[in-house]
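Please find the structures below.
None of the figures in this text is laboratory data; all of them are computed from the coordinates on show. It should be emphasised that the depicted structure is a prediction, and the values quoted were computed from it without experimental measurement. Cβ atoms are built from the backbone, for glycine too; each structure is taken alone.
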Structure I
Amino acid sequence: MRRNHLPSLTALHCFEAAARHLSFTRAADELSLTQSAVSKQVAQLETTLLHPLFRRVRKRLHLTPEGAVYLGEARKILAQVEMSTRYMQSYGVESDVLNVATLPTFGARWLIPRLNGFRHQHPSINLNISNRSEPFDMQKERIEVAFFFGHGVWPRAECIKLLDEELVPVCAPSTIKQKGVDTPLALTGLVLLQVSTRPEAWHEWFDAQSLYTEHSYHGPRFDTFYMALRAARAGCGVALVPKFLAQEELDEGKLIIPWQFSLKSKDAYYMAYPEHMTELYKVRVFIEWICQRLD
C-alpha cells in the first residue's frame, strides 16, 4: 500500500494547533517551531488533501468548511496515536493483554459485574474488552475470548455454555396506567419496541401463544437491548428483552412485566476461545474465573 501521499504526524499537529488557536504564530510557540515551519506544514497538508483548510478575513485566520471537517478527523487520529503510545509505554514485560469480545448489553449487564476482583487476583493480565454485534473471525482480529449468543458452535474454537435465555415484555409502570393489558394482543395498543438483532422476536412471542398480529414488526428499532431497555424505562413503549438483562430494573420497580409469558429461546449464551489457546495461562485463568461465577 502506497503511503507517500499520506500526511505526517507533524503536519497534523501543526494543523490542529493552528486551528485551535486560529493563529500560526501561537501554534508555532506551542510546538516550539517557527511560524514559517507551521505555515509550510499546513500548506503541504492542503496540497495533499486538495482542499484549503484556512482562509484569511481581515487579517484573521478562519477555518474553511473543509478545514472544520478535517479538524475532527485529525483530532481522532492524534488521540488514537497518543492512547496507543501511552498504552505501549505502560506495557511491561510481566504484563499480558487478554482481548475479549462481547455483545454490548450482555457485556455491560452480565459480564462486567463478574469481573470484580479479577485484576486483584491476576495483576499481570490486562483485560481489553470490546463490543461486537456482528460476526467476526477471532484469529484475524486477535480475539482470545468471545461471548456470543447462538447454537454453541464457533469455527476452530471451544465453546462453554453460560446461560439460557427467556424473552419477556417489559415497560415502565406508567405505560400500563395509560392503557390496561388484559390479553397479549393488548400490547399492540402500546408501542412495540424492536431490537435490530432480533427482528422476529415479537412475532415469535405472539406465535408461541397461538396469536398473530400485523403489528409484530412495527415500532421504533434499536441496535441493542440496552437502548430498548432505556426506551422502555422512558415510557416509549414495551420492549421484548432477555429477562436477566432487565432484572435490575425489575427488582427496583423501574420496569414491570405487563403480561406474564416468557419465550424460551432455542439458542443460548456461550463463551468461546480458540482451540490452540486452551493451555495459555491468561486464557485459562480467565475461563476458570468466569465459570466459577456462573449463577
Structure II
Amino acid sequence: MNIRSLETFFWIAKLGSFRATGEKLYASQPTISSRISGLEDELGVELFDRSGRSAVLTAKGRELLIYAEKILELHQELLEKVADPESIHGTIRLGVAETIAYTWLPKLIERINETYPAINLELDVDISVSLAEKLIKREIDIAFLIGDVRHEGVVTKPFCSYSLTWVASKKIALPETQLSLAQLAEIPIITYPRMSEPHTHIRSLIHPVGRSIQLHSSSSLSTIIRMTVDGMGVSALPREIVTSELEAGKLREFEVEASVPDLEFNIAYMTAPGGYVVRAIADLSLSLVAAEHE
C-alpha cells in the first residue's frame, strides 16, 4: 500500500470515474485500474461496485475512504513541514482569466519555477464563468478569475484589482471634454463577453440613456484591443494591458462622466487531502501580489 494508490482511490471516490481520475492524475486508465486492483488484492476486499457506469464505493470502500483521507492529510502535513520544495514534483493546472495572463502570469510562473523547480504547469486561459465551472469539475486546480466560486470545498481569496480606463483610437473623433453617458451611448463600445461583470456594468450604465446601443463583445482581449485600435469602437480596459498602445499613440484615454467598477480578481482552489502543493502555490501567488503592493 502506498500514497499513490491511496490518492488514486480517493479521487475515484470523489470523481466517480476511473477515466476522470486518470485525466486528473495524468495516468493511463490501465495504470489507474492496476493501482486499485493492487489495493484490493492487498486488502482482500472489493472497494468499488463496477456493475454500473460510475465507480460506486462498496461498504468496505466507504470505510477505507475515511482512513485514506486521514493518511493523505498526514502526508500533506509531512510535505509542508519536512520536504525540500525542490523535491516536490507533479503537475498543477492553472486556469487564468486573460487579464491575468497579460499581467501577473509571467511573474507568477517565474516564481513557481524558482520555488518548485520539479513542478510542471498546465495553463488554461478562459473566461471567468468557464474557469469557475472547470474548477468545480476539478478540471483545473487553481483559478484566477472574477467573482466568487460558491461551492463546497472551494477556497476563494482576493487576488488583485484593476481600474478600467476608457480608450479610443485617434481615428474616432471625440471631444476634448468629458463625455456624457448620452454621448458615449452614440459610439460603438467593445467590451468583455456577455455574462461578464464589465459587460453587465457597461450595459446597465448606458442602457437608460441609449435606445439602440452598439455593444460588441469578445472573449479575447487581444481582439478587443485590435478592434479598438482599428477604430471600430471604444472600450474600457485596464491601463496595464494597453500601455504599449498608449505609448505608441495607437490609443488615447478619454473621460466619461460615470466610471466603470474595478475588475476584482480572486484566486480560488479546491481543498482536498494531498492538496498541499495546490495550496502552497496559491499562497505563493498571494505573497507575490502582496509584495508588489508594499
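Computing semi-axes √(5λ) of the Cα gyration tensor in Å gives 47, 30, 17 for which of I, II? Spell out each step's value before the answer.
Details: I: 47, 30, 17; II: 47, 21, 15.
Computing semi-axes √(5λ) of the Cα gyration tensor in Å on every structure in I, II gives 47, 30, 17 only for I.
Out of I, II, which one gives 2.6 for distance in nm of label points 7 Å out along Cα→Cβ at positions 230 and 262 as computed from the coordinates? Label of the originating structure: I.
Comparing I, II, where is distance in nm of label points 7 Å out along Cα→Cβ at positions 38 and 70 highest? Spell out each step's value before the answer.
Details: I: 1.7; II: 2.4.
Checked I, II; max of distance in nm of label points 7 Å out along Cα→Cβ at positions 38 and 70 sits with II.
Structures I, II were compared on mean count of other Cβ atoms within 10 Å over residues 30-37, and the highest value belongs to II.
Between structures I, II, the calculation of distance in nm of label points 7 Å out along Cα→Cβ at positions 182 and 238 yields its largest number for II. Ranked by FRET efficiency 1/(1 + (r/R0)^6) of positions 22 and 150 (r between Cβ atoms, R0 = 35 Å, to 0.05), structures I, II are topped by II, which has the highest value.
A value of -13500 was computed for helix-only ellipticity at 222 nm (-39500 (n - 2.57) for each DSSP H run of 4 or more, over all residues; to 500); which of I, II is the source structure? Please list the in-between numbers first.
On the way: I: -11000; II: -13500.
Derived from the structure labelled II.
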